[in-house]
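Laboratory data are not the source of any read-out in this text; all were calculated from the coordinates shown. This structure is a prediction, so every number in the text was calculated from the model and none was measured. Cβ atoms are built from the backbone, for glycine too; each structure is taken alone.
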Structure I
C-alpha cells in the first residue's frame, strides 16, 4: 500500500491518493472522527477537487469514511454494534471461503500463508499481515468480489481496533491462523470451514470482552 503520492509513478493520481488516504486511515495517522477536507487534500496533492471527491466517495463505500451534510467527510467512527454486524457478515463469508480454498490451495499458496502467519506474530505491521492473510484465503477461491468484500470487512475491524482498543498480543491470532493453514494443507474443506469459524468467533469474543 503506497504511503506517498509520486507523480513519476505510472499510476493515476486518483489511485495514488486513494492508496495514501487509505494507508493513513488504517495506520491511525488520521484518527476516527477527524475531518478530511476536500480543499486541503487537493492543495496537498496539487490536484483539482474532482479526484479527491471521487476518492472520498470510494472510501465511503468501503466504510472507512463517513459523510455528514454541511460537515463534510470524517474518518469513520464505529460502535460495538457496528463491529458485531461486521462479524456477522464475516461469519457468513469467510468460513465458506476457507472451505473453497481448501480445494484449490497449492504448495506455493501454503508457503505464502505461512509467511503471513509468521509475520503476524513477529512484525511491527502485524495487523496488516493479518489483513493480507484473510484476503489471500478469499483470493484462493478465484472470486474477486468475495476477496474484495473480505478485505473491506477486515479493514473495518482493524480500524475499529486501532481507534478504540489498546494493542493486543498478535500471538493471540497465531494459533487460529495455523489451524486454518493445516486444514488447507490437508485439503479438508470442512476442517478449514470450522477452523475459520472458530478463529473469527475467538476474535469476536475478545473484542466484546474488552468493550463491555
Structure II
C-alpha cells in the first residue's frame, strides 16, 4: 500500500471513529446536550482535529443518519424474495424494518430526534437535501412495490405515494409506542402487530375479483 492510499485509509478510519463516538453521545445524551467537545473527548481527539472532518454538530448528525438509512435500505433490498408478489415484497420490507429497529436501535432512536416537538433540530440547505434524498430512497422501495401490485391487478388504483407513507407511518407508530412503553407491547408481540397492521392496510387496497 502506497503512502497516499495509507493516509486516505487512516483518514476514513478516523472519520468513522468520530461518527461512532458521536452516535454514542447522541444516543446517551440527546442532540441538544451533546457538544463538539463531548464528541472530541469521547474519540480522544482535539476539537480542532474534529473540525477538519466535520463543519459542525449538525453535519455529524446527518452523516450518522445517512449511515442508518443506508443500513435500512440494504436490509430492505435483501428482504426481497425472488419472483415475489407485491404483498410478499411489502411484508419483507416490514420484517426488514423491524430487524433494523431491533439490531440497529441506536440509529432508530437518533432518527426520531428530528420528530420530537420538544427537540427541534434545524437542518437547512445541503444537509436537509442530503437527508431527504436518503429517506426517499427507502420510501421509494415501498412505493414501487405498491405500484407493482396495482400493475399486476392485485391492488385497486390508489395513490402509491400516499399508501406508502401510510404504511411507513403505521410501522413507525407501533415501534414508537413500544419505545415509550405506553401500552403493553413486548418485543415478542411487536413483529406480529406490525404484520397484522401491514395485512390490514394491504387488504384495504386489494382489488375486487370478479
Structure III
C-alpha cells in the first residue's frame, strides 16, 4: 500500500523566543487535525521534536489539504513541510507515528531538508510522474497566500467555511462587492483551481 508521510517544521524557529507558545499552538493544531482528518490518517499527528510534527496518511489525495490546514493553524509562524509518497516497511501504530518508517518517511525527510535549502514552503517527493507539476502548483498557492493581507485571509477563511459570498458579507457586515474584491485580490479562485487539480491528480494516481 502507498502512504503519504508528512513532516513539518517551523521555519527559522531559533529566532522565536516564545517556544512554549509555539508548542501549545502545535498541540492545538495536532488535536484538531486528528479529529478533522481521522478517516484519512494511518498514524496520528504528533510532535516528534520540539518544533516538528509528523503524520502518516492512508489517503494520499488529501496531502496538500492537510499541509494547508497545518499552515493556517500555525499562523503567523511559517512552516517548512516535506511530503513523501511511498511504502511503509514497518508495522503502523495509529497512535505512534514516530514508530513508522520506510520509503515514504525517507522521502519526506529528504524533502524537508531540500525545502529548507531552497527556501520553499512545501516540497513533495515521490517516484511518480507529475511530482514537479504538483510542487509548482503548491509553490504558486503558497506565494499567493504569503501576499494576503490579514483582511484578505479573514475573507478567504470565511469563504472556505460558507462557500457563499453573501453569507461572508453578512458575517463581516460589508457589501458583497467588498467580499468579491477581496477574494479577487487574494487570488482565491486561482488557488481553489490549483488545489482541485492537485487533489484530482493524487486521487487518480493513488486511489484509496
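Comparing I, II, III, where is Kirkwood radius over Cα pairs in Å highest? Before the final figure, lay out the partial values.
Numbers: I: 18.2; II: 19.1; III: 17.7.
The maximum falls on structure II.
With distance in nm of label points 7 Å out along Cα→Cβ at positions 54 and 190 computed per structure, which member of I, II, III shows the largest figure?
Values: I: 5.0; II: 2.5; III: 3.7.
Going through I, II, III one by one, distance in nm of label points 7 Å out along Cα→Cβ at positions 54 and 190 peaks for structure I.
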